[in-house]
Structure P
Amino acid sequence: MFDPILLRSFVAVVDCANFTRAAQRLHLTQSTVSQQIRRLENTLGCPLLDREQRHVRATPEGERLLAYARRILVLQEEARDVLCNLKSEGVLRLGVPEDFAAERLMPILSQFGREHAGVRLEVTSGLGPELMRLYREGEFDLLLVKQMGQGVDCLACWPEPMCWVDSRAMPALGRDPLPLVAFPVGGLYRNEMLHHLEVAGWRWRIHYSSASLASVCAAVAAGVGISLLPVRVICAEHKVLDAHSGLPDIQGVFLALYGQNGLSHAGNLLKQALMELCETLAPNPG
């Protein structure tokens, strides 16, 4: 119903309070702008501008239209930008574990964005099983995921050493039942932690649950409970619980990289950058 060209002229006249200055802003003649405003008024069946004053002002009907006109023009510009981006180098979709979506991954993504401005990168972080399901359904081009075992169709995988972690200042080990800090239902770390505790006959209770790695680490450091975490996230406020604690040993967790067939040139470059990052994070076999 609304012609964006007519709306643009209407907004310009209201902003400038003058037909001549509005025409200059739009690089049109004054008569053209006047004709466009008349067409808009005829379409709506009401006057939009009060031309009797020294400075042109919007009528009450014009004031009501003005807010909508601005929103329509903004949405039109956003739609144009999105479609232009899609036509450039496309969209690259990456799924990553929550702990990789923070500082470890950001330098790579920042550099990738500077070098491939035409690519719209969409990054989704979450729990491993859900990320893998989405990847299998074609929702991601590249996927970094934690899993048990090395997998059969991943591009590469690296060991992810795990450890039981307690608070150094206010230990939770020794309480009965054993208080746990865990990720939400469905998370790999949570599943492994509860499975091994059940098999070993431990009495336990989840005292805190969060999808945020930073939140889980902070809760453990504060003495809320113990948790199962990657060795590489341990901080000074944490105490690693060794075999003398009686807690079961957990091995076989891997960080795996998956990629769909037919990746774009930019997709292959990002894949290589992710592989190099994982190589630097992998434990030294020596």
Structure Q
Amino acid sequence: MEETFVDAEIASQPETWLAAARLARDSVDMLPAVGERVAFVGCGTSWFISMSAAAHRESAGLGESDAFAASEFPSNRRYDLVVAISRSGTTTEVVELLSRVTGRTLLITGVSDSPAAAAADHTIELPFADEQSVVQTRFATSVLALLRAGSGEDLTTAIDNARDALRIEIDPLLDIDQATFVGTGWAIGLAYEAALKTREAAQFWAESYPAMDYRHGPISIAQPGRLVWNLGGSPEGLADEVAAAGATYVDHDLDPLARLIVAQRLAVALAKRRGLDPDRPRSLTRSVILT
């Protein structure tokens, strides 16, 4: 199959992360401030990125941070700032939440002049990370790059790792019948996202768990022909337990966000091997708009 939109979008991520880091410097007044109580919200991929953003911010000691699917935001909670993530700015649950939530709101999106932008107090646009493919890759990771840079983190190593991630050989990993993605801390959200990409793009059996919790039942499906893929923070002894069950343990020495790039590439390669178009996954559209 010829190169798809998502192939090019995955390959562009080192550059979009760099652009996001530069944008963060110009957007600092809108981004979460140290000590603020912040909620991150989104749907699908944007929810999983919200999970990673919240865990990363709180673990860095920058302030209490929570993440919610936009449809499940608790109406009785009060936050200094609600950060909504929506590539299109048209997702129904995000628009409705921004229209009713109290307190300051920020939308991070790939496009301008959207219903969500009209409902938010502030908007940060990442047009350089918007995508033609239905499957999200670079927008999601660029949002997390923006938030990490906005908190003062130097992304030089992460961006270098992203370039390395594009060169890692994945063909030996394609002869599988199942994949499970795991992680700890802020990489848990990335593990959920890696599994979602594999299901969306390739209609392939993929699961995801916190790495410590993987031992509490899910490890029972580990066997030859299956992968257990660590997105960050491998617990001591887990690799040996997976190997003893006959499965293959995948653990790249990269920044967790760069590890997600390798998983994205796996999802697209699996889709092509199965004769599917990863730009147009079954039953999905670019944005979920409910009527």
Structure R
Amino acid sequence: MAGLAAIKADPAGAVVGLDFDGTLAPIVPDPADARVDPHAAAALVRLGGLVGGVVIVTGRPAATAIAYGEVPGGPGLADVPGLVVLGQYGLERWEDGQVMSPPPPPGVERVRAALPGLLALLGVTLTDGTEPGVTIEDKGRAVAVHTRRAPDPEGTLLVLREPLAKLAAESGLLVEPGRLVLELRPAGMDKGHALGGFLAERFARSVLFAGDDLGDLAAFEAVRLSGLPGVTVCSASVEVTALAERADLVVDGPAGVAALLSALADAVAERSPRGH
């Protein structure tokens, strides 16, 4: 595969980009319980010292991805050399322990206030995660509604789709669909724009991007539009199949991503003087 061959031959020109949830961390019923796969974190620590850049592009707040990337007794995401986290689809940037971000748009506050009443009007049970129902994840600059804990997750998602789209439009936001989640967030930025900007910033000569959900399709397209030797990787799930159809490689969830990153680190270290 040309993309992987280019990364191995010229690691200093390579950018390794990854989603967080479902890619570096397994999907769990409560988003607050998500944690990075320790093997993935260890592999990224190795790769960070070998490649031109490692970037995590996520809908999470950037600081949250770092916090959920801690590994007790081992290296975590904050230990990855030169790591950049582009959070909130690129609206935030974490680098060297600092977060840079614009203020949230006023529409987010409107959505935050309106959601509980809207859910009640629709007959949807809101829960804090201890009982069955729908949960709201407040991301500061976006608000996500998760149906994974509802008695009928898919059916509830269908019920919510149109009303949440209307609320988002009235608030100047858009709806980002995902794995049993609908996120209301500002327009004007997506994972494709975020990744494309990072590739230009680093003068990348090759790129790998791994993701698992519909929001990662924009990053896949950014790899294609970059014109660079690239490889797109799908962290496969039964819930989302569209990404697997577009990926160069399909691996078995976060454990498969970790294995791929570890193998890549091994291959790059063998060829690169930076690995010794």
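Bear in mind these aren't lab numbers, they're just calculated from the coordinates by the rules spelled out. In this text the structure is predicted, and so the values were computed from the model without any measurement. Cβ atoms are built from the backbone, for glycine too; each structure is taken alone.
Structures P, Q, R were shown, and distance in nm of label points 7 Å out along Cα→Cβ at positions 115 and 267 at 1.8 was computed from P.
With distance in nm of label points 7 Å out along Cα→Cβ at positions 19 and 211 computed over the structures P, Q, R, the top value is the one for P, the highest of the group. Taking FRET efficiency 1/(1 + (r/R0)^6) of positions 35 and 203 (r between Cβ atoms, R0 = 41 Å, to 0.05) as the criterion, the top-ranked structure out of P, Q, R is R, with the highest value.
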